[in-house]
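Undergrad: What follows is a set of structures to go through.
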Structure I
Amino acid sequence: MKTPWITLTLLALLCFAGVEPASATTWGEVEKACPLCDTTETYHAPVSWGSYIYRRPSRLQLVFFPVTSPRAIYSCTGCRYSGLIWDFKRELTKEQKEALTKALAKVVIEVEEPTEDEAENPPLPYVRMDPLKKLEVAAQIYEVLEVEDEARSHLYRAFAYHALMGRNEKALEQAATKCIEVTKRVVADPKLEGKRKEGLVILGAMERLRKNWDAADAHLQEAIKTTFVVADNPSASKNGDEFLGKLAVELRELVAKERAQKEEAPKKEEAPKKEEAPKKD
């Protein structure tokens, strides 16, 4: 199954094709059947958005709407099959269902009770689950299904983003590390040479989250020298290359600034305190 919204092809066309931004992103509700146990439940689905979503701060992790919202992280309350929106379009074989049923047998994802303010109009059950726990289960499912590395890279970027938003440093470190691991395979794959620039920017972004300044800067410098290519689409190639190039420059500037701040902090702590002037009697 090909995963939508994970490459720069559509992104490039939207960003630079003069699309007028809408006033806001909007959501509707849809009925979805779980690919694993066929339980049908209500989920949110994006209805409208504009090119402005590619200028939001999440671009620094190469994560974009709708994945920036917990609403886009689905989970079945029946069997706990979890994933991003498009993972609920997946068609599973009998063997895959058996493997996943076994893998998820002991998985527990609590559904929080609505708050007092939410009592009259409670959020849907899956929205009241911990997004990081759902993403953790989704990663486990990807492993069982041996999902392609590009999709895994995207999932772990989403994981890192939500960990960052939730200020969960341990989860952030783990997600960024896994993203780097799978993205390096994408970058090294000669069949994906055209996407190498995108992969290098992803590596730089994830190393920045891990505060590995030298590694981040090295990947971003290499990305700036590399060309992004979409087969048989010169316009998307040009626009995607421009977008990634600007993003790499922006990330390099942030890396340099953050590294300088980190190096300056110990100096301030070690600086001798000025002696107080003696008080007059």
Structure II
Amino acid sequence: MPSFQQGFARQRGESEYPELWNGLAGLWMPSLGHQGLTTFIDWSGRNNNSNHSSTLSNTNWLFSQFGSYIDYGSSGIYSNMGDVLDVDSASFSIFVQTKFPTQTVATNLFPGIICKTQNDSGLGFGLLVYTGAPNDNMVYFHCHDGVNSAMALSLVRLDDGISHFCVGVCDRTSQTASLFVDGKFNSSASTAGVGSLANTGDLLLGNRQSTTGKLSPFYGAIVSAGIYQRALTPSEVIALSLGASPLTLKRRTYGKTTAGWGKLLSNSRNRLVVVQ
């Protein structure tokens, strides 16, 4: 996994997965390493750096097999990326690698994990936590034009203490809003009657905007998050869920001999591979 220690691609030409730079509108990677207590850096090159609603503590920065991550806990802190992308009636995708809190989050009404909404009508889009039986603590992908909506719900609860990779894909060509969890398709809904999602709300990590304020904080953890101004393909969703990233450095080869290419030594995701 890309990290400050292992190195990472800062642009398309340095990446092992250059196709994952196509349409990238925002990329926030706490997993790279500690980035301070007041902001997340946008590694897409679009400069949509976040501002946290309050200063984080060093205790909010934790570590796992995925690298660093931010645990918002019950602080109510969230991250504001600004008006990143008004998708209007175009295709788009959003993703987040997250870990739900093991305690119930039903005290907050539909907490936002990554959302760009404007008001209580739900105008906008996002990945949120469902609250209410029988779907408590399931994740859902929501696209709402202020009147009509499409909602794709996960198959199971995600409050199991495990990190999950969630992707919402709004494909205007196929007129579907689809949800994938850990690379697997979970459900989809028709967007045939859903119009423009453009709104004046900011893109938030760990909350959602309502008419009266940002009152639905997410009490879990964020490993990474991103947004694309296109529909990701199923194969791209799987690749991302397995650890591929636009920031993964291109593999390097060494060992050319005077007789031509001999053995190539490749550094691939922290593994040394000898290719005959």
Structure III
Amino acid sequence: MRIHTMPCVPLVCWLILACSAGLAEPDETYSMHPCCMSFVTRTRTAKTVGEDRLAISLKVREVDYDLKLGDDGNYHELSGRYQKLRTSVSLKYGWAQNHHVGISMPFMWNDIEAGGTDLRNEGLGNVAIFEKWNFLPESKYLPAIAVDAWYYLGSGHTDRKLGSTHPFLKLTAEFSKTWPGFGLHLNPVYALRDGPDCYQVNAAVLFTPCRTFWPAIEYNYESFRGKGRTHDIVPCCLWKFRRGWCAKLGTVINLESTKTYRDRIGLVSKLSCSF
């Protein structure tokens, strides 16, 4: 298995989506202050799926590490290959208007021949069960605020690089404020792990120039205590091509990293529906 990142692919896809957006079926749920539940990488909003509604999503992300941190503290071109393909299927059910529960099931492929590791495998990662509560709805002056808790089962395998063998807990909060034409979203995260704890700060600006095609910019910061940090920016787009359906596409651009391996640019896509 070899997966090569092609930076031109997202640009071509965005152009096709933009040209097609005007032909899409109007979404009757659109309002002057539209919002979504999540973007393409990590950022989520305070919105819940809605009472007695079900949402399903499929996410695919390709990671192709091309740099390795040397003993001199600088990155150098990676000798060999270190590629990962990560997919995840998520289901959410709204048991109340401001609550939903869900499950996320990741599946991963590895193709690694670098740093003394020779590994080609695939398997299930850490399955997560979560609950989200939007306890403060958005008002004219205040943002919507939600909190959620994720419990990750020990269904992964650390030695096979398929997630973690140990279960762990992740706590997050979401702050969302929308105006006609755009919205701001902030999503701090803290994960209590068997190994080093993980901190994240995720944010996004969403632009809503029309009913069906929404450009956005995500920012992701992640820090593993004692293992390094990363800063990513993700230009992306959301296309509501049918009522209840949304396709999302983004390019993950690494701005700075102190981890052992670094992927300078990657591709992520997501398809979701709700009914």
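No value in this document is a laboratory result; all are computed from the given coordinates. Nothing here was measured: the structure is a model prediction, and the numbers come from that model. Cβ atoms are built from the backbone, for glycine too; each structure is taken alone.
Undergrad: Given that Rg and Dmax of the Cα atoms in Å, derived from a single structure, equals 19.2, 72, which label among I, II, III identifies that structure?
TA: Source structure: II.
Undergrad: With FRET efficiency 1/(1 + (r/R0)^6) of positions 136 and 200 (r between Cβ atoms, R0 = 30 Å, to 0.05) computed per structure, which member of I, II, III shows the largest figure?
TA: Looking at the calculated values, the largest one is III.
Undergrad: Between structures I, II, III, where is relative contact order in percent (Cα under 8 Å, 6 or more apart) highest?
TA: II
Undergrad: Let me ask something else about it. Supply the structure label, taken from I, II, III, corresponding to distance in nm of label points 7 Å out along Cα→Cβ at positions 96 and 208 with the calculated value 3.4.
TA: Derived from the structure labelled I.
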